[in-house]
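Following are the structures in question.
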Structure P
Amino acid sequence: MIDTKNRFLFLLLSILCLVACSEEKPRQAAYTRPEIDPDPVVDFLSPEETIASFYMPEGYRAELVASEPMINEPVAIAWDANGRLYVAQMDTYMQDIDGNDQGMPWSKIMLLDDEDGDGKMDKSTVFVDSLVLPRVIQPVDDGLIVQETYYRHFWLYRDTDGDGKADEKKLLLEDQTMDRSNLEHQPGSMIWNIDNWLYLSKGNLRYRYTSGTLEVDTMRSPPNGQWGLTQDETGRMYYSSAGGEVPALGFQIHPVYGDLEMKGKWEEGFEKVWPVVGTPDVQGGSWRLREEGTLNHFTASCGQTLFLGDRLDAYGDLFIPEPVGRLVRRAKVENRDGQIILSNAYEETEFLAATDANFRPVDTKVGPDGCLYIVDMYRGIIQEGNWVRKGSYLRPVVERKKLDKNIGKGRIYRIVHEDMPPANREKLMDKSTEELLSYLGHPSGWYRMQAQKLIILRREEGIVSELQAKALETKPWLGGDDKDYDLQRLHALWTLEGMDALDRQLLVELLDDDDARVRAAAIRNTEPYLAQGDEAMLQLLSERIEDPSKDVQIQLGLSMRWSKSPEAKNVIYQLMRNDRHNMVLAYTGEEGLKEEPPIEKQLMEKHKLLPGGRKRSLVKGYYTYQGLCADCHGKQGEGLGDIAPPLKGSPRVKGQPVSLAKIVLNGLQGPVDGKNYTGVMIAMKEQDNEWIADVLTYVRTELNGMDPVTPWQVQNARNQSKGKDGFWTLEALYLNK
């Protein structure tokens, strides 16, 4: 027998062993980083030589999919449901150091096909030409939605005779307003979300594609990203902001409910990057570099993908390209009681890093083979001309390295794991609608979303009863690991919603589904009933307060906002009381209890003494500021760390409007109040006087309590700046040099 003392020691040792065994193993480096060349040569390499320069974890390899001359200057890719690949090319992007002729209609969208199934494209056609820097490509059945830089129209292109070239062009949505902001700051990267709305990476509009038309909806205050947008299996979206040096944002809640950013959204040090080659061409200057000469922080994150393929051991991980650092980050995504937290998958290394100085990853996607695809713009300059102007930090680096000469190429790679051969492509457009039903539960998210889209676009009423049965079917598919990834019911639910065939009784049944993802989606789809005052539905939902899933509780709190009933507020109060330490619940609850009028009304009332024209200018300036300036200066003008100085309380903002307008017209570099910032205030002189007056009116009046700015004051500044070349410094500005 074991005596009391020994029994206690045995118990203690057992507990320690249990704790030690249950602790997560420390992360390992993906590879041993090589000796760093701080000032690498920039000679072009062949695709095979570039692949040889890749550092990747053991078991992974990169394969060439396409390269020049088949493609040139690729910036984005999108697959149609038959596995053909559209490639958007910005053929006029920075073809010289000054970015001349960027607005010329010389760009193209290519259509590539792998006819023999070996993973390498062997057929290429010009699907559309004569475009201005195409930035949105979204396949819909046999068509392609396209939007160009500077223009807000949406067009639908179709190939009706099967030769790979578009011969039909239809205007889906007309908007005559020109977008004169810098091309890096305009919306792009449209995705079809699982909720059947089309979202852009920037702006407060979303779109619904039905029967060849686009319906427009306005969101209250969504996140603002730049290049790239992706979603997880439930439709949670991940944005990225290169201007704000933020690799991932907007992922705590769906953007239709607003923008929630909070501390602790990633592990400490996540923003640090680990290139394997020197980075002399970083816009932030030498203090954005380590002693070894490598980039020390995300500065150009873009083209991210939440991996939902089935041929890498990376399901649910977030891949983020960083073209200035010549690398791709792999982030682990952890859900801790409803709060999403990101961490680097490897210790002080990256998933992929290249020593080839021309490697410029700008987009990633999951392919129909279940693998990860990487778009490499493969060029010297990756920054737009506003950041390479005379007087900038970058320009002498570009001139010394001759980076402006490296143009006109481009590559696409796929990442393969040695233990998981790529899957064969299946042509979904050639299948009947009934055959598509089985793909709603496919182990690869690519097939699940493609099947959902096609079924909705075909809108065959006879399939509704089978979809309803699929929505209630509980048999899980047997692929993958031991987890239940039965997402068939989730996609069946949203497919019915997209066909306007999701009835009330089915929703009620799905509220009790075994899968928390399905329950949360069902709650979200009750919002139209809540808005109509359906008391019975409200009562059913109020019984879900104690749901074991924190994600379901959070969705319940968000959806309660649609009800005007006092009971809905009671539900929100109870959710917050039940878990006072959950930051996401706290935010959603506080927002749900607010009864604020629209922002336009708030601003108008607050500044009611302003003349009517200036009040309207203030409101327009608010939207411009939140969509463009807040990325660097903060939503309330508080500034963002080392990126850009605060505008609230700034003596320059409170000073003479003409001097402030000069900064906006020509941009600003150099220290501000004795501090250096990584960001550069770019020139906005291409904007008209009214646009500049609007945003400065918001910054001065709302953020600083000063008088508004008028278009004639901006014109005065424009006249005084005539002939000014390059950025202002504060010293030169106030000495009138």
Structure Q
Amino acid sequence: MKYRLIAATSVLLAACQPAQDDTAATQDAAPAAEPALSIERAFASPDLAGARPRSLTFSPDGSRVTFLRAKEEDASVLDLWAMDIDGGEPYRLVDARVLAPEEQELSEAARQLRERARISESGIVSYDWDSQGEAILVPLDGDVFRVDVESGEARRLMETPQYETDARISPQGNFVSFVRDQNLYLIDLETGEETALTTQGGGLVSWGMAEFVAQEELDRRTGYWWSPDERYLAIARVDESPVDNIERMEIATDGSAAVVDQRYPRAGTDNAIVELFILDRETGERRQVELAGTDDIYLARVNWASDSGTAYIQVLSRMQNELTILAADPATGEARDWLVETTDVWINLTNDFRALADGTVIWTSEDTPGGYRHIQHRAADGSLIAQVTAGDWLVNEVDAVDTENGVVYFTGWTETPLERHVYSVPLDGSADPVQITQGEGRWSATFASDAATFIGTYDDSDTPAQTALYSVDGERIRWIEENAVVEGHPYFDYAADHIVPQFGTLTAADGTTLYYQLYLPADFDPDRQYPAVQYLYGGPHSQQVHRGWQGVRPQLFAQRGYVYFTIDNRGAWNRGREFESHIQRRMGSVEVEDQLVGLDYLKSLDFVDADRVGIWGWSYGGYMTLMTTLQAPGAFAAGVSGAPVTDWTLYDTAYTERYMDHPDANFEGYQSSSVFAHLDNYETPLLLIHGMADDNVIFANSVRLYSEMQERRYPFEMMTYPGQRHGVRGEARQVHLWHTIFDYFDRKLKDGE
């Protein structure tokens, strides 16, 4: 589970905040002026955040930077753009609407892949360079195009009624591989010949695909992996026959209804059986790798040694407290333990495994004091060569390794969890990291293959995302997208009305420091009292309080006369595994305690009307809205809960058991974490929202709640979205959603002003 409410437009946060004073509060001031930013404009095109390149990468020869960018006239459609390193303006390399004037409807498999990857746009949503830098593979319209970079000519590699997914160019550029009808295929780019590498897929068995929980909860969305020399492919075989079939009703936008059979493994039930085979492309032989002594495991990651002589396979135990990295011989399939990590909490997966040319490996681990993720350099046999980083802060991800100069580049948080920077550190760990980026916001980086330059994207509380090419010492070489809010920028006419949040800390009951952010209303007058809304997510793997680009929602609330407040409770992300572990086996407990610490602070402010405070959240935040209002009846004046889990026995195995253990081993924990265990305390009025085709937090979560509340004769309001899954997508529906939310809060928190 991750945060999914799709807010397609981000906006600039600017303007200084007036200082708080002790003047007596009053409610007699004139009503606020009409908001500068309408809900309609917030979700219309062009995107108010300006041009935001995404999926940035260097061409293999280092001569270009390529990226995806939304069309100015339709922010939901992406094109492929490029910029030459030597100079010149960015230019459109591939126009999605030229290749596919009317993009065909997605297949169910493609729709699920995009939902799992949180891709809400259409057009070109992914691409893949060949190793020579001559061509780019573009999946589009259900088929795959090979685009010649110099001429711009696009060749459609196949034209079939089936929908091809997970298409990639092989490491040396000789083949294109893809999945069709649950089997893995490849096309020889020289001859054009198509070959089925597997043929047994169909029904409940698939080859080369990731199962539901791998996509949704393990951040693995592929089921096959090429060796660097193109001789071998590691291929996952998935058998979903043990998984419970959930019949759920999907109500479509045209009013039609269909019963959808979904293999959905709820907590405590059987997962799919996942096996791994290594195919020798030259001989056609296929060898199975023994992953564990049981089928009840998760295949987490597969990586290859640079010489293709070893496949490194990460296997996670069912309870996710043990990670085993196997080293497998592709010629025989035989595997040995390379590294085993265990914990009494859980293992957080990353993509930081980097096999170096000398046979050694860069790896990151939370097996440290406090559970802070840090970089390790390990030998070919798995033994530790050097602890590269250490301390009470954590590494976000490894971005590059310069073996020639013995330097590792990474992003992380060394001074505060509110800012993320790019750092360099000696590979031997002989010195502390050096911060190479500036500012008080958040950076992401993509390095060139020689680690001599990087593409850096920066944003902060009052700066939209800016992207440039940088040298490794942090000096800007040239802009890729400056995105300055000047005349002509989509947000220029609104920038003067933007609000910057105030940041601070509070203390949890056990003494833990908690970070918060606070937006004051656009018409702020210290002599008035304002309604307030507390936004929360509350769950693991999410951080809401930071000095980065915060998006449209806070601005919409602030401009409509609300104080808008967020606090990250224990269990949130980027504070180390020990901080996260407070929720272990008891979700919906300490998170509620910490949110109420935030509420007490909010109500203590002279300019906040303590009787007019609302709360809202989506997904885990929707669950937390329910749990917080039910465990503190009457503390809030109103709540909005979007797409909530209501009973963790309804949610999937990989997520739920990671934090809650198996239901048989934690019966009381599951009982107390259920919304239904607290319904006797219902007092705070609620608006409940859910997509009627949600395949993640299935609609049954809300349906059961509706039924129980109706049985108890509890009054509540609800809004459902036909055809929508876990996120509400599309301009029209987002506008409707936000009018619904604001109408509700205005009625509950503002009527009588």
*For distance in nm of label points 7 Å out along Cα→Cβ at positions 540 and 556, which of P, Q scores largest?*
Q
*Given that Rg and Dmax of the Cα atoms in Å, for residues 180-259 alone, derived from a single structure, equals 16.6, 52, which label among P, Q identifies that structure?*
Q
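Which one of P, Q has Kirkwood radius over Cα pairs in Å, for residues 644-723 alone, as calculated from the coordinates, equal to 12.7?
Values: P: 12.7; Q: 13.7.
Among P, Q, the structure yielding 12.7 for Kirkwood radius over Cα pairs in Å, for residues 644-723 alone is P.
Given a value of -7500 for helix-only ellipticity at 222 nm (-39500 (n - 2.57) for each DSSP H run of 4 or more, over all residues; to 500), point me to the structure among P, Q it was derived from.
Working: P: -7500; Q: -4000.
Checking each candidate, the match is P.
Only the coordinates and a few stated rules stand behind these numbers; no lab work does. Keep in mind the model is a prediction, meaning the values are calculated, not measured. Cβ atoms are built from the backbone, for glycine too; each structure is taken alone.
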